[in-house]
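There are structures below to look over.
Each value in this text was obtained by applying a stated rule to the coordinates, not by laboratory testing. Because the structure is predicted, anything quoted here is derived from the model rather than measured. Cβ atoms are built from the backbone, for glycine too; each structure is taken alone.
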Structure 1
Amino acid sequence: MFLTLAHNLLRSRHSVTTFNSPICQLKRWFPHQTILPIPQDQTIFDSFDQIIAADHSIIAAATHLDDKLTVLKERQFDRSKTIVDNLAHFCRNRLHLPHFEKTNGITIPEGLIHKRYPKRVIIHPMCVEDKRIWPAEKFLALAHKLKDRGWDPIFAVSPKEREEWLDKSKPFDCPLFQTIDELATYVYESGAMIGNNSGTGHLSSNFNIPTLSIFSKKSYSRLWRPGFGPGKVVTPPSILIGGGLKLRYWKKFLTVAKVLRHFEKLISP
């Protein structure tokens with residue numbers, strides 16, 4: 001998402017370097033951008049005129065950079081809008097960029113075919129926070145229902161998670177993706193995506209792949225839902241009042257049937 005910010009700065013003739021170790025694996029998708037891994041030696045940041053950092057960044061608290069450091073804090077965002085829309089507002093009103101386009105300038109590598117496998121649906125069952133992960137048995141039940149409707153469900157997880165999911169995902173495939181580049185290639189040629197809130201969902205949205213995102217709370221989903229291509233969000237019933245109560249019981253009350261209904265609405269003509 002922050003590559004959207006970098007792309008628009010580049011369009012305004014700024015020289016931009018993005019530091020993000022995982023995104024480095026997608027360099028061939030962004031040939032016009034300079035993307036580097038997070039450096040061990042932070043003195044490299046002294047050479048930049050301006051620095052924009054997320055509030056969880058390693059340099060967000062670097063006081064010696066205060067005169068040129070802008071920290072984007074989640075609590076300051078308009079939570080009724082997506083992160084992408086918030087970045088658009090930041091570019092127009094804080095950076096005063098003359099133009100903003102809602103894209104990160106991604107370039108599709110030669111030889112790939114968009115939605116080559118239109119009935120392949122990627123299921124991404126993991127998330128950074130355990131409390132926001134929909135149960136594995138519900139994802140598996142969903143996969144069986146999708147299979148019955150003519151879809152080809154595929155489970156996509158990180159290499160570290162795959163050993164566990166090879167058993168959990170049976171009888172469905174759980175391919176090994178050694179890099180984010182390999183995952184991106186697979187996502188680009190798939191027909192749809194279902195998963196917990198994660199970078200994989202934002203990636204599929206970026207590729208204009210129909211994306212259904214599962215969230216524990218509607219308020220959280222407004223900010224963090226994918227904001228590029230066609231997509232829907234599914235959350236537990238609103239009768240669960242109170243944030244603490246929702247985080248405790250949402251997995252039980254968000255049913256497979258409801259997720260399936262939202263997916264069918266998403267992919268319907």
Structure 2
Amino acid sequence: MASIGFLLDLEGTLVKDKSYTPIPEALEFTKLLDEKKTPWIVATNNSTEKPYELVKILRSKGFNVDENKLLSPSLLACDYLRKNNVKSIYFLGTDKIKEFFEEEGFEVRDDHNVDAVVVGRDKEITYQKLKIATSALVLNDAKLFSFHKNRVIRDVDGLVGPSVGAVATALSYAGNKSFTSFGKPSKEYFERAFELLGLSDPKKIYMVSDDPFTDLAEGKKNVNFQTVFVLSGKYEDSSILNKIEKDLRPDYTFSHIGECSRLLEGENGNA
């Protein structure tokens with residue numbers, strides 16, 4: 001049985017952005033993991049692509065992935081919704097994910113008469129969309145779900161914008177109700193990830209991400225795994241870690257994912 005395993009964030013860690021261009025040394029590192037028979041999966045909060053389409057994209061970029069080596073909120077969303085007796089939803093997000101929900105048997109409506117509001121990444125979000133979502137929460141007592149809790153996302157133009165978690169938090173405040181997240185850092189998400197790795201001891205599992213807040217700090221709080229912060233994505237300066245409680249700061253900080261090879265060699269990173 002493998003002694004350690006890796007959960008690898010996607011955007012900002014393995015690839016640059018929505019262009020899915022591999023970050024330098026990302027392909028080499030994943031190939032090294034395969035050579036050493038060290039289990040790894042892509043643990044992403046991607047809310048724009050259907051899971052099987054994302055696998056195709058990553059394979060076209062050179063990553064050795066299949067549907068057993070990728071975990072996205074889309075794969076958990078349907079289970080969550082069915083358990084909560086949700087049949088109709090108002091969805092903020094891409095047409096691809098809207099189609100995914102329809103393929104899974106959910107009614108995706110354009111008005112507020114729904115069982116739930118689901119927040120994904122919607123780059124064409126408008127006040128009208130937010131008004132319909134808020135009306136569903138306030139007037140129809142709809143439940144509120146979010147693909148994840150990420151605060152910000154770095155776009156292809158290099159600028160940083162509000163991510164899914166920021167929009168969900170705004171709707172939560174407006175609707176005066178809490179929201180449930182499908183993705184990282186939920187305990188359910190990481191437990192499913194551990195199953196895919198075939199490992200159960202969190203101290204043997206490294207979460208590598210460019211998001212020190214959602215993926216790493218909150219993830220560590222929920223499942224107590226090893227955390228690795230990379231400076232190749234949202235944040236290029238490690239001083240951002242000063243905003244995190246000391247006991248939840250990353251165990252390691254590296255410039256990029258390629259430096260994670262030190263963990264395989266037993267070397268120490270810059271904790």
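Couple of notes before you dig in:
- Structure responsible for 3.0, with distance in nm of label points 7 Å out along Cα→Cβ at positions 53 and 197 calculated and labels 1, 2 on offer: 2
- Comparison of 1, 2 by volume of the Cα convex hull per residue in Å³, for residues 109-260 alone - largest value held by: 2
- Label whose coordinates, when distance in nm of label points 7 Å out along Cα→Cβ at positions 61 and 117 is calculated, return 3.1 (choices 1, 2): 2
- Looking at percent of Cα pairs over 17 Å apart, for residues 29-100 alone for structures 1, 2, the greatest value goes to 1.
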